[in-house]
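Visitor: Below you'll find the structures, each written out as structure tokens.
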Structure 1
Amino acid sequence: MDIEKQNIPCLITIFGATGDLSHRKLFPSLFHLYQQDNLNEKVAIIGVGRRDWSNEKFRSEIKLSIEKFVKDTHKLEDFLEHVFYQSHDVNLKESYDNLLQLSNELDNQFNLEGNRLFYLAMAPEFFGTVSDFLKSSGLTKVKGFKRLIIEKPFGTDLKSAEKLNTQLRKSFKEEEIYRIDHYLGKDMVQNIEVIRFSNAMFEPLWNNKYISNIQVTSSEILGVEDRGGYYDKSGALKDMVQNHMLQIVSLLAMEPPISLASEDVRNEKVKVLRAIRNIKPEHVRSYFVRGQYDEGVINGEPVQRYRDEDNVDPNSNTPTFVAAKVLIDNFRWAGVPFYIRTGKRMKEKEIRVVVEFKEVPMNLYYDRDKQLDSNLLVINIQPNEGIELHLNARKYIEGIDTEPIKLSYAMTAQDKMNTVDAYEGLIYDCLRGDSTNFTHWEELKATWGYVDTVANYWDEHPAPFPNYPAGSNGPIKSELLLSRDNFRWWDFN
């Protein structure tokens, strides 16, 4: 959907501004928005952090980050004139009083019309504290809009998520809370809706009559890096499945919305997530596979096992790999399995959707010695964004042998230059008040309710980890998950 460019005056306050996320993603994205005239002169950005820095010191650090992650840096000096810094203690009332004074000064200086966006790029245990202080200090008492962006994880289970949501709602309405999921900002994830709903060759076939199964893969070559302390408390189930993977499933499975308005799209996604078949504890092993990487070789270099990573329990029961068979109990998808898998230290780095269509009712080209190849729609989300359609065609001038052919589209380098990162589009959406690609509380509640049963079962039943070598496609049981239904994972590398 083409949206007219909107330059919206706003004061953007980033808590955790000296952290890694801010330097790698947020400030390069904000700069690119400014550079592309999606932010104009009526914008000011306050970086909030614990370090005792001056404006000049903070600007110099941000400049280095932008120069590292953005190739074209014209207008950088102009952008930095809109960037400010405040040393801040999130637990100290006086810090918010000082922030209020600075905010009001910048509002007048840049004519920001009382619009304020708060971005919490910090540890989740501070979300509620900051939210409470923002209200009590008067920072949210504005004549324009007020909006809050928060990063995952939003809670560690349904109970903690409900508690946090209740606390945030004391200061912000649901429509003012933007729970960011950077997967939803990826171009090819957003393209799922376009592929489905704007092509007559797909939408009539998008159901259990024509589709045999759908697969969603998100794999990484990297291990936990410096995130061992956080990751060992969450693992692949909570870090990936509860949010990113099930969000993609909802886009693939939802009914056509009556419009592209945020509320209409969200309503259809929620219906899908509520229709996912809940798994009883005794059936977890039939629908879910977990794994943890062992030592192995990646790109010719030896890598250590997960339990030897920094800040990881040497007896950790945390999964670094999850595969699942997800069933959606509604009229459109009854009987069609959605297979999802995600893991670290795997063979390839990729995010991909594969839609496998059923065979034709009567195969005139049936060969006992050679099975006809499946028709596939492949949506490559990363790293090679694009779409592929796998068909069968005649192989020889004489005879009736067939061979698979591939019709493909790849996103051009110019297309990729339109944004520096998924965060750029999501921040701009928030400024415009478009919450379509953010996670609503009802979606979050449904996904936590689904994964809690699995997480509790795994906590009570430790696994014989490690069970897959680094550099592989995960544990062998993930293959069995599909082979029991006469399917297989589609790997094209």
Structure 2
Amino acid sequence: MKNIPVIMIIFGGSGDLAHRKLYPSLFNLYEQGLIHDNFAVIGTARRPWSHEYLREQVSDAIHETHDQVDENEVKAFASHFYYQSHDVTNVEHYVTLKKLAQELDDRYSAQGNRLFYMAMAPRFFGTIATHINDQHLTGSGFNRIVVEKPFGHDLASAEQLNKEITASFDENDIFRIDHYLGKEMIQNIMPMRFTNPLIKNIWSGEYIKNIQITLAERLGVEARGGYYDTSGALRDMVQNHIFQIITLLAMPEPKDLSSDSVHQAKQELLKSLIIPTPEEVKKNFVRGQYLGSDTTFAYKKEPNVDPDSTTETYVAGKTKFTRGPIAGVPIYFRTGKEFKEKKTRIDIVLKHINNPYGQAHSNNITIEVDPESKIYITINGKKIDEPGIRREDLTYVFSKEEMAKVPDGYERLLHDVFVNDSTNFTHWSELKRYWEFIDAVEDAWQKENEAGNPEIAQYLPYRMGPKEADNIFESPTEHWIYE
């Protein structure tokens, strides 16, 4: 694997994301040789850490995520880390950061390559991007920036942030990261669709009745009440994770697997995304909040949550496209807190066909993303010892040995940033379209709130969300497959 020279600056280097995900992933890439001799990482944050203390934290992060490691390798890897106490609002600190980056570039022969990672509170993204530009932190080689979600709070804020970032970086050098696109079964959607004649030939409205996407979370908001009450399930989960999945399911086949071709196919699809009217939002969307139980608070009683909050902890809705292979097919989605179990799955529901057996059910294709990774097709067959039809699953699943080899989503995506492959990242034109859809729903809900009659369903924890979500289907014979 090619050894890529680079100086990486992590804004938020003392944070949880860096500790849990970035440092272990970088270590794996170091062991693979993608980064090795000619790289350094500068961690920045407000805390008054030293280089030595950051290296201890990096070492701890690796030991927490790896069962067995070569201690000499860990020590050698950690020696490439440096710490700079940094107030992102203080221009002088960027001058100091620039000086350290240049010193390390010379020391490690990094060839002027810079990688910036925004791993801190989103409200600082614009400030950081602005000062990277006005203090000329970019190097003489490649310059790339990784931006965590959420990318804005609505379309207007996303456009402003994009303007600030593109002042320093070209669109092709901006990596808007969504760790869902690094998950094994999400990356399996395109191969499943395009390499199997059995599936590829039925991927149309002629055979597919609907598609259902469920992102269920077992826990409530817990300590994140302050953040969550300003976001909600629609912005927190639908605007990014769910729309990424929808796009992969509905996009036309790209002419090849290059990043440009894949994004061209996605953009062609999203131009035809139907933006809902207020009347369609009322009919096709459900928002809800979880109630309390003996073991959990109700949402409105969670710490740092407004007791009069209208923020949704659950949302179900519908999307459609006017173009693409499944134009006109309803794609239903739901996500929320306090479900009966943690689960991410996709159900492709095929239409019933006339047959002499009468009682035969439709076939369904299910992709389980979390916590298991598998694809299965439900088919009909003959019962052995009595008349009638039985249902069986044809399953594509990994062994335990194979699952042990599956890299973490962050490791995969960081690898792609280093090698400049933006296939599994979001382009601005795609993100803009997602926000146009989300804003339409949010605006309709806000009008309900202002009128004093918000329709917010209440649901008991540890179940499947509010029963009102059963009413968004176009036909009374349709229902949620995953129950």
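Nothing in this text is a laboratory measurement; each read-out follows from the coordinates by a stated rule. None of these values were measured; they are calculated from a predicted model. Cβ atoms are built from the backbone, for glycine too; each structure is taken alone.
Visitor: Which one of 1, 2 has distance in nm of label points 7 Å out along Cα→Cβ at positions 98 and 210, as calculated from the coordinates, equal to 5.6? Could you put the intermediate results ahead of the total?
Guide: Numbers: 1: 6.2; 2: 5.6.
Checking each candidate, the match is 2.
Visitor: Thinking of 1, 2, which structure, once distance in nm of label points 7 Å out along Cα→Cβ at positions 82 and 250 is computed, gives back 3.1? List each step's numbers first, then the result.
Guide: On the way: 1: 3.1; 2: 4.8.
The read-out was computed on structure 1.
Visitor: Among 1, 2, considering only distance in nm of label points 7 Å out along Cα→Cβ at positions 138 and 282, which has the greatest calculated value?
Guide: On the way: 1: 6.2; 2: 4.9.
Ranking 1, 2 on distance in nm of label points 7 Å out along Cα→Cβ at positions 138 and 282, first place is 1.
Visitor: Comparing distance in nm of label points 7 Å out along Cα→Cβ at positions 314 and 378 across 1, 2, which is largest? Numbers along the way, then the final one.
Guide: Details: 1: 4.4; 2: 2.1.
Going through 1, 2 one by one, distance in nm of label points 7 Å out along Cα→Cβ at positions 314 and 378 peaks for structure 1.
Visitor: Of structures 1, 2, which gives 10.5 when mean projected area of the Cα convex hull in nm², for residues 66-193 alone is computed from the coordinates? Show your work: numbers first, answer last.
Guide: Numbers: 1: 10.5; 2: 11.1.
Matching structure: 1.
Visitor: If Cα extents along the principal axes in Å is calculated from each of 1, 2, which structure is the one that comes out at 76, 54, 46? Spell out each step's value before the answer.
Guide: On the way: 1: 78, 51, 46; 2: 76, 54, 46.
Traced to structure 2.
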